[in-house]
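Just so it is clear, none of the values below were taken in a lab; they were calculated from the coordinates. It should be emphasised that the depicted structure is a prediction, and the values quoted were computed from it without experimental measurement. Cβ atoms are built from the backbone, for glycine too; each structure is taken alone.
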Structure P
Amino acid sequence: MRSSFRPGRCFRIGRRDALLARATELDPRFADAYALRAQNYAHSMVNSHNQYASPDAASLASAAEALAIRALEIDPANTLAHGALALIHRQHWRWTDAIAVYERGRAVDPAFDEGNWLYAFMGRYDRAVELSRRGLRLNPYDPEAHTDLGLTLLWAGRADEAIGSFRRAVDLKPEDPVAHLFLGRAYLRQGHRAGALAEIKMSRQLFGEDFLSMPTAFEFAYYYARLGLHEEAARLVAALEDRTLAHRDDGMWALAYLALGERDRALDVLERVIDRAERQELEPAFLPLMMLRLNEVADPVLELPEFVDARARLVGD
């Protein structure tokens, strides 16, 4: 999903938000300022590679939705606002509403290429890949465009092609931890253990000293376990348990319990997430949960009947 806010970038909304708020005070019909504030709030809330920007995620979501709606009232063709509003719908499991907003954005601007990930989560892989290829044609030297295509190919079960896209992203931006992580995940899907381990280790190194404050650390524990590094996975989960993030009631703990081999506890987390999804409550761990839903790295545990059932119910409306 294309956006100006790159996963892995340490994002701070405070100063930018204050400047944009001042802009709307000076010009109450400045649609882009409302839309950018909506984008700031939405992306600070859902970026799974960074520390969550606020414990008041629900308040951020409400503010983002109101700002996006205001921008669209002023300028119905504002695709920044379409993207922010659709993202809020997606995170609240309102997938039909999200798709409708994405398609309205495309109707006013054919170059608007967001929504590709959600199509993949819904099993519409051809559409997801089509939109990702469209984004790449518009930005052939943008590493994020290559990772977007790689992810939709990976989710479509086309890991060989995905690896090519991720390698290109790494070539374009070798210092990007996210591109290395995605490449490692694709290698893991292929059973290429050495390649997966090398890329995942490089990703962790590039994330730097703040790594343990990032929700993505839970994902690393899961990948270590999939690579057979069970002691490393257990050490990482233990370190995470000592931090504030451990007390969050979100789906990240499904990954942690899978990493520890605690299947019943992982299922309990998934059932709680499914219950929240039915109530359309915000889920900060949405993207890692979709990785589990699609069984991105071909985990045999996720093919057990009880997990197949839970994954099938991990959906929006």
Structure Q
Amino acid sequence: MAKRRYMGIGEETTYGTAANLSKFLDIVSEDLNPAQNIIYAELVDSRDLRKYAPGGYGISGGVEMFGEPENISNILKWTLGEVTTTTVATGVYEHTFKGADSISSFTAEIGLDDIAARRVVGCAIDSLSLESVKNELLSASLDIVGQKDSLVTATTPTFSALNPFVFHQGTVKIAGTTATGRVEALRLDIGNNVFDDIFTLGSRFLPRLEIGRREMTGSMDLSFIDTEHIKRFFGSAAATEPLDSLNTLALNALFKSSIITGTYSYELELDIPKVLFDTSKVNIDRRERIVQAIEYTVLYDSVSAYALKARLRNAESSI
């Protein structure tokens, strides 16, 4: 029997109070590590350190995982903050995630073989990076800030049997036009700017969860087959040189997986109504293929009333 390695998660009702685990993630790796942040006193009495006191206790690090139809749902909720769920058919549900002014904290439990488990409370997603690259599974990289950890007895996890989304199941539209035949890689980074230094008198631990400005950026690698996206970088679909005003454009990515029931498949859609191309790199190197690398920034769209809408279809009735 395999030794128990897992990451269990559960949403907290009160920040820093351990929640029951509602799901287990079969992750790739994690490096959620604590720091004592010891304060050492440098004094005139000696060349050596002699006095010290524990500082603000902190936990930070990352989690690497693949984007599966039922393991990504909580991650999207805890990154963006808002979710609404509707019933599509019997046993089929759609969850719509949008950015909110607050996010929920959660408890994470890391199974360390059969020796023990580390329970980390007061976890918050500082950033989430989604990446779909040719010949690879959809990956999700998380940066997490936590309040404190403790040793607990390892439990027995149960994992979803669903396969991750994969690059060839994805379709991409740029400015409303299908660009699937040219997109070789698509990346989206969502940052919450979680404050990890809100220490107050009377405690070594973070007292609450506070977040700063939401930042969303990304990048794409495109097969260079024409100058369409150089022109869009210049400012419009017809531009041949940089313009004084820049047109925004929409970006949409849709991944479909296996069938849930009937004709309904597992789906993940990322809809971004407004992006600006920040950089465009089209370079030559010997006789290597030319690939256009674009970096973009996501803007809030007042017409759609969101900057990013993520839609997830799966068999979970609630998140």
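Given a computed value of 1.6 for distance in nm of label points 7 Å out along Cα→Cβ at positions 283 and 307, which structure among P, Q does it belong to?
Label of the originating structure: P.
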When volume of the Cα convex hull per residue in Å³ is calculated for structures P, Q, the one with the largest value is Q
So FRET efficiency 1/(1 + (r/R0)^6) of positions 123 and 291 (r between Cβ atoms, R0 = 35 Å, to 0.05), computed for just one structure, reads 1.00; which one of P, Q is that?
P
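Out of P, Q, choose the structure whose coordinates give distance in nm of label points 7 Å out along Cα→Cβ at positions 43 and 91 equal to 1.3 when calculated.
Computed on structure P.
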Here helix-only ellipticity at 222 nm (-39500 (n - 2.57) for each DSSP H run of 4 or more, over all residues; to 500) was calculated and came to -1000; which of the structures P, Q was it taken from?
Q
